[in-house]
Structure P
Amino acid sequence: MPKLNKIVIVDYLRSPFSRSRPNKPEKDVFNNLYMTDVAALLIKEMIKRKGINPEEINDVLTGCTMQQAEQMLLGGRVVPMLAELPMNVPAEGIDRVCCSGMSAMHKGAMEIELGFSDVCIAGGIEHMTHLPMQPEFNPHMGLSPTLMGEPYFDKYDMMTTMSMGLTAEKLFEEANKEGLNITKEDMDRWGVRAHNLAEKALDEGYFKGEILPIEVTLDDGSKKVIDEDQSIRRGATYEETSALPPAFKPDGVITAGNSSPLNAGAAYMILMSEEKAKEYGFEPLARIVSLGWAGVDPSVMGKGPVPATEMALKYAGIKADDIDYWEINEAFCIVALYAIKKLGLDPDKVNIKGGATAIGHPLAASGPRLIGTLARILKEKNATYGCATLCGGGGQGATTIIERL
């Protein structure tokens with residue numbers, strides 16, 4: 001049995017998250033960018049600023065939901081090739097839908113823990129203007145014809161399962177059948193909170209500590225440097241948010257105000273064994289304490305963070321009350337509120353810099369973003385434990401618990 005190594009995060013960097021518009025691509029400031037190229041920029045910058053020997057990188061792991069067309073990763077090798085890493089550096093492309101980027105980090109952490117790797121780069125990318133998870137805008141998207149026929153269609157409620165918005169509507173209904181008493185007002189106010197907190201963090205310059213400014217060429221030929229997330233709505237109010245119409249069904253409660261938007265972005269981190277980090281003289285951002293993942297009914301995929309977090313807490317030997325701060329991905333506000341109620345959390349410890357309703361949710365890039373932002377929060381607050389979790393299409397969840405060193 002190999003000796004188990006401790007895993008640390010030694011660096012984290014992401015792009016700004018653009019506002020994706022598959023029906024109006026010219027409005028996306030990242031329309032003329034490929035996220036694989038952005039991934040390469042992030043990796044090059046982290047290697048340069050940390051002074052890492054590229055020959056010592058044991059694996060590059062990239063999560064991506066839509067590994068199609070421009071995001072076909074060639075087994076993950078596209079990213080290290082674009083980053084001009086040595087040919088001996090292997091790679092892998094990983095898909096667990098929205099959990100993909102966090103799952104990439106999980107695999108890198110396990111490689112290091114078991115002693116197979118000392119240095120891994122892990123992250124996620126998504127361009128939801130070019131390759132959204134919407135069949136009407138993405139000709140490359142398809143699903144097994146068998147699964148869409150009898151008896152599977154009804155068994156798995158595929159009509160709901162294939163519409164993330166409808167899974168949120170169903171989760172809202174089931175949450176209240178469970179007696180959790182979550183209202184549309186709760187979701188709308190949580191959405192406003194996300195924008196207000198993100199606006200405050202933006203004004204304080206908080207996100208500059210994790211964002212690499214990206215120069216883009218806009219559709220009119222002009223150039224612009226993008227250095228902040230594009231979906232944060234300044235001055236958001238409950239009055240305007242609560243007046244937004246249902247987005248997914250006529251009598252629904254899920255709206256653009258209590259959901260994440262579509263986004264493009266990339267986020268990566270460098271993982272090392274604690275011993276290797278000491279060799280380099282690095283002061284890690286955090287230590288990886290525990291991991292979790294879970295499957296749930298795909299038609300209520302937003303339940304995924306709860307069992308995934310329960311698994312991670314169990315293996316860490318701690319309780320939810322021991323966690324100082326949480327990042328729960330707001331694919332929809334109901335997902336965060338459901339987890340808060342089920343896990344018995346203090347809402348004031350959740351998404352304190354704003355959530356994905358404002359910052360954005362470029363699917364596979366979200367997991368690394370949650371973990372990286374959380375590591376910075378623990379340092380800022382001089383706190384000990386943090387937990388990042390998110391749900392994934394198809395009915396899954398992923399969780400990572402970290403500790404400030």
Structure Q
Amino acid sequence: MTRRLNVTFQCLATLALVAFIVWLEIKRPFPSFRTATLLSAAALFCLLAFACAGRLRDVCVTLCALTLGLGVAEGAARALEPAGGLNITRGWSVRQPILGWGPERPGSYHAEMRGPAGEEIYTADYTIDENLLRRTVSQPTGPAIVFFGDSYTFGDGIGDDQTLPQRFADLLGRKQRVVNLAFTGYGPQQFLRAMETSRDDALIGPDPRLFIFLTAPWHAERTGCKAYWTARSPHYAIGADGSLAFAGECFEGAKLHIYEWLQDSALFRRLVDPYRRRVSHDDVELYVRVLEAAIAEARSKYGVPTLIPYLRVPREYLAETGFTDEAIMDRLRAAGAIVVDASLREDEAAGKLISIKGDGHPTPYANVRRAEMIKAAIEQNLSGGFVSELN
């Protein structure tokens with residue numbers, strides 16, 4: 001009778017632990033859920049070890065020790081991760097076709113970024129219009145000047161009236177139609193894919209004036225599918241014949257599930273991801289090739305030039321890739337782009353605040369300066385009625 005009760009208890013406990021592990025992995029109810037998963041798995045294997053004999057018991061004991069060690073290490077890695085972070089209105093970024101992600105609905109989204117000690121780094125409200133774009137007040141009709149890009153162009157951490165596209169529209173007296181197609185986390189691959197699929201043609205309009213894409217070499221992590229949030233990003237690859245082709249999403253099928261499972265682990269994020277994200281020569285080559293293709297697509301399909309405000313990176317970032325900032329800018333110019341060094345290093349050396357402290361995104365001051373640089377580059381490199389209308 002006692003033995004039957006023990007067997008019943010072991011079966012019920014085993015089922016309960018399995019159900020609890022499944023629930024943890026599906027619901028992800030709290031930040032340290034993966035630690036709880038591993039410790040629960042250790043308890044499960046220990047329980048099975050009592051119920052088994054011989055080699056199977058040895059296997060269960062080994063798995064118990066392994067998952068227990070991983071659980072302790074996961075908990076330690078989670079504890080060492082900095083506190084704070086971003087808190088933003090639900091629905092801010094959801095799964096979207098073609099480009100991977102974007103806002104769920106129009107409306108106002110409140111964002112708060114806090115540092116490790118809970119200090120406020122920024123608080124901002126993002127207004128998303130009926131087209132699911134960041135609000136930009138400009139001329140409502142006419143040929144468009146279109147900004148593509150990432151969070152720098154979208155305007156993370158600042159108000160609607162302080163973004164780069166808005167500052168540029170203001171500089172032109174709001175006499176030109178300015179469209180902000182940028183969104184947090186995007187890269188050159190979204191720039192190219194949006195054009196190839198005609199995703200935003202209705203917003204761009206039939207006769208655009210100029211495309212603008214602010215970039216830096218760390219975009220190579222995005223085109224190379226190395227940034228942690230790019231799992232569902234459009235992906236391009238260079239084939240054996242040297243041609244660039246669309247290759248689906250960065251991660252698909254079982255590979256996507258494995259990648260997302262790993263990204264939920266603090267141990268993976270702390271010990272593996274920093275090394276996985278290092279860019280190589282091939283990563284930077286792909287980044288440049290995607291931008292070259294986007295420049296060509298803008299010219300052939302839309303008949304417009306591409307202006308690229310370029311941000312330099314510390315020398316060590318590219319040290320092992322065989323590339324330099326100058327080499328990348330030369331390639332982009334050779335592809336037909338108007339390239340502007342918009343790093344603002346002189347402003348920074350003069351004590352101007354060009355990045356939000358504790359975050360790194362551009363300040364309103366930086367956006368004013370870059371808007372001025374874009375306008376000057378247009379006046380210097382383009383001609384005709386377009387230039388005269390800017391003044």
| At a computed 4.2 (distance in nm of label points 7 Å out along Cα→Cβ at positions 86 and 382), which of P, Q | P
| Ranking P, Q by distance in nm of label points 7 Å out along Cα→Cβ at positions 102 and 358, the structure that comes out highest | Q
| said: Suppose helix-only ellipticity at 222 nm (-39500 (n - 2.57) for each DSSP H run of 4 or more, over all residues; to 500) works out to -14500; of P, Q, which structure was it derived from? | reply: Q
| For mean count of other Cβ atoms within 10 Å over residues 166-173, which of P, Q scores largest? | P
| query | When you work out mean count of other Cβ atoms within 10 Å over residues 110-117 for each of the structures P, Q, which one comes out largest? | reply | P
| query | For which of the structures P, Q does the calculation of distance in nm of label points 7 Å out along Cα→Cβ at positions 238 and 334 return 1.2? | reply | Q
| said: Ranked on relative contact order in percent (Cα under 8 Å, 6 or more apart), which label among P, Q comes first with the largest value? | reply: P
| task | Using mean count of other Cβ atoms within 10 Å over residues 118-125 as the calculated read-out, with 28.8 as its value, let me know the right label among P, Q. | result | P
| query | A value of -0.38, -1.25 was computed for log10 I(q)/I(0) by the Debye sum over Cα atoms at q = 0.08, 0.14 Å⁻¹; which of P, Q is the source structure? | reply | P
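Laboratory data are not the source of any read-out in this text; all were calculated from the coordinates shown. Keep in mind the model is a prediction, meaning the values are calculated, not measured. Cβ atoms are built from the backbone, for glycine too; each structure is taken alone.
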